[in-house]
Structure P
Amino acid sequence: MGLPLAEPDHQGTGSSSLSDSEKLARLRLIRSENVGPVTYRRLLERFGDAQSALESLPDLASRGGRAKPLRLCTRADAEIEISELHVIGAHILFQGEPDYPPLLGHIDDAPPVLFVRGHPALLKKRAVALVGSRNASVNGRRFARDMANKLGEAGFLVVSGMARGIDTAAHIGALETGTVAVMGGGVDVCYPRENKALYDDLVNQGAVCTEVRIGVSPQARHFPRRNRIISGIARAIVVLEAGAKSGSLITARMALEQGREVFAVPGAPQDPRVKGSNALIRDGAQLTESADDVIRVLTEMSGNALSERQSRHFEGMPATNVDEKIVDQARTHVLQALDFGPTDVDDIIRETGCPAGAVHVVLLELEIAGRLVRQAGNSVSLVLP
């Protein structure tokens, strides 16, 4: 098909360091069986480019003990997906490209590719995430609108998840200044349906983005993954009216793991909608009563370690050479160190005494073979037979 991978001309997003062939190979790589975000990064670090990584997958799977053939994404399937995205005017941002969100590119499991409708240049702005209850009070929604509006006027991009309640109010409050919704399904799928007018406004005035392939409806398993993107894009996250079991608390936890600032708006103890928010404050989140509280802290942070430096570029990287004999020697030791429960990768390296590079190669082989899964916090576990 030979489809062009450049962004649509009507909303160009700047130059890219990646060739069309590398972009196509990267999409094929992340769409291939047993390749997740962390594995994707490890493969590019080891082999230098996506085409070489693709060609290595069958051998890696075999070394990891896989008997049946590995399913690789075909060139034709990747080209069809790209064509469908271009039909709706969607932009394709790969990790390491100039328009990829700067802070997001530095989290451990950064999405290898984002699909964007609207104005992708917004994703380069300093961002604050606002999240909270779907069953929000009238006062809570008004507070979210006002805070989003003031954050936008101060030059911040407002990020949220387009859920009903607090998310919706935050997007509405920042429409004029810049807001992005991170979706739990395909970039063409509006969810919830009641937010169709807001979705259209975001496409026209802001942006919607996702790592999920086009046409896929949101599923429960997508939302925790979506939440890491919301917090990963932002410098800080503000939680409003989150219940004791709110998904917003998952986003807050991810923000802490990513080194982001976490703010929470306090509420009356009698209201179950704020038990999670109040608990965050009790556990150390910064109490905030206005957008000024957030702006002041982020202004003081300017110039510190959480700077929006450029994401790493994988194209043209030299392959990471690890002696195969050393890998062969490490394989038995690594397998003995693994368990069906989460085991920290650093602990495996320390306990086995094997070189870190060799350990990572063995883990890569096992994951491609489908015998190992990545867990939160740089941990891995064997897959139950």
Structure Q
Amino acid sequence: MLAEIDVAIIGAGVIGLATAREIAQEKKEVFVFEKNRTFGLETSSRNSEVIHAGIYYPEDSLKAKLCVEGKSLLYKLCDKHNIAYKMSGKIIVAASKNETTQLEKLYEQGRKNGVDDLVLLSRTELKKLEPNIEARAGLLSPSSGILDSHTLLKFLYSQAREKEAEFVFGTEVIGIERAGAKYKVQIKDRDGISAFVAHVVVNCAGLNSDRIAQLAGIDIAKAGYKLHYCKGEYFSLDSKYRNLVSRLIYPTPEQVGHGIHWRQALDGRVLLGPNAHYVEAIDYAVDEMHKQAFYNSAKRFLPFVELEDLAPESAGIRPKLQGPGEAFRDFVIVHEEKAGFPGLINLIGIESPGLTASLAIAQYVGRIMP
């Protein structure tokens, strides 16, 4: 007779941790399975650590709604539990007339999404706020910021454990099979292969979430769940630039990402990135050949930066649902009952603003739980 549990969560990134914390509050028996040795080692800890306002995303999309809701929840959580953050504000800057028009569109989009504190800046107004930035105009988002994502991950993990969620690390899910109204889940760890039965399976597997959906029996091509890996690299700037800017500085967004931006980390270092390019395999090396592109991007707004001031820092991978040249795709957060899989909840394509939206996503999952 196989052991039975209420809820199996696959993946212990920020979404899996927040979801475990949320669901375990309902006194359900929650187990979280993570193939890595501990939590948060992939997308959750390899990003900009930016708290987004909710400007970029189409009105009524999950990305827009959960970002705006999640930002508020995240700041409250950080305040209550002493998680380090800085509501530094962000300025999206424009270097040309076309980019200035784009800022006006972003302003309108943000307002539609419920971001009501945005301010369009003239060159003079921008210079007063950021004297070192050379740009034609700007869009100020006062409620954007950065946080210590590692402390957030640790906090969510400890809270989930306090609520008696169990974590099973170094354990990969290799099979999911319908067993009546339940699921037989096959796992592989250092001791070999074993199985258990779960009433509900929540797929928070990030970069592997499409593969997990496929294991469960979903036709991912037909459902539009196939993920595309989008790599983002970061370069750090020489320490002499520590106090060069006081806010996050973003260019106008590109098709694939928000563009190479400047941020002052909580430790004072200035970081540039990420860039965005599609890759076939997961690999976290920073290609030094991209240094010139980072330099060119920085030079547009900070003309005195020199190429030798840049050093490779880190890289992350975004699990995108849209491939190269494709249109916007929203988060997939769905109970697959209509597809014939009651008790299976898929979270796929949780990229930016996933960190900002994490607490709101967890509450959303809580609401659609069977």
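Values quoted throughout were computed directly from the atomic coordinates according to the rules given, and no laboratory measurement underlies them. Treat the numbers as computed from the prediction; the structure is a model and nothing was measured. Cβ atoms are built from the backbone, for glycine too; each structure is taken alone.
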Next item on the list: State the single structure among P, Q that was used to calculate relative contact order in percent (Cα under 8 Å, 6 or more apart), giving 24.
Entry: Q
Item checked: Answer label among P, Q for the case where helix-only ellipticity at 222 nm (-39500 (n - 2.57) for each DSSP H run of 4 or more, over all residues; to 500), calculated from the coordinates, equals -12500 -> P
Next item on the list: Identify the structure, out of P, Q, from whose coordinates FRET efficiency 1/(1 + (r/R0)^6) of positions 236 and 356 (r between Cβ atoms, R0 = 30 Å, to 0.05) was calculated to give 0.35.
Entry: P
Notebook entry, point to check: Among the shown structures P, Q, from which was the value 20.4 of mean count of other Cβ atoms within 10 Å over residues 36-43 calculated?
Noted result: P
Check: Quick one: distance in nm of label points 7 Å out along Cα→Cβ at positions 124 and 284 came out at 4.9 when computed from one of P, Q, so which one is it?
Finding: Q
Checklist line | Which of P, Q leads on volume of the Cα convex hull per residue in Å³, largest value | finding: P
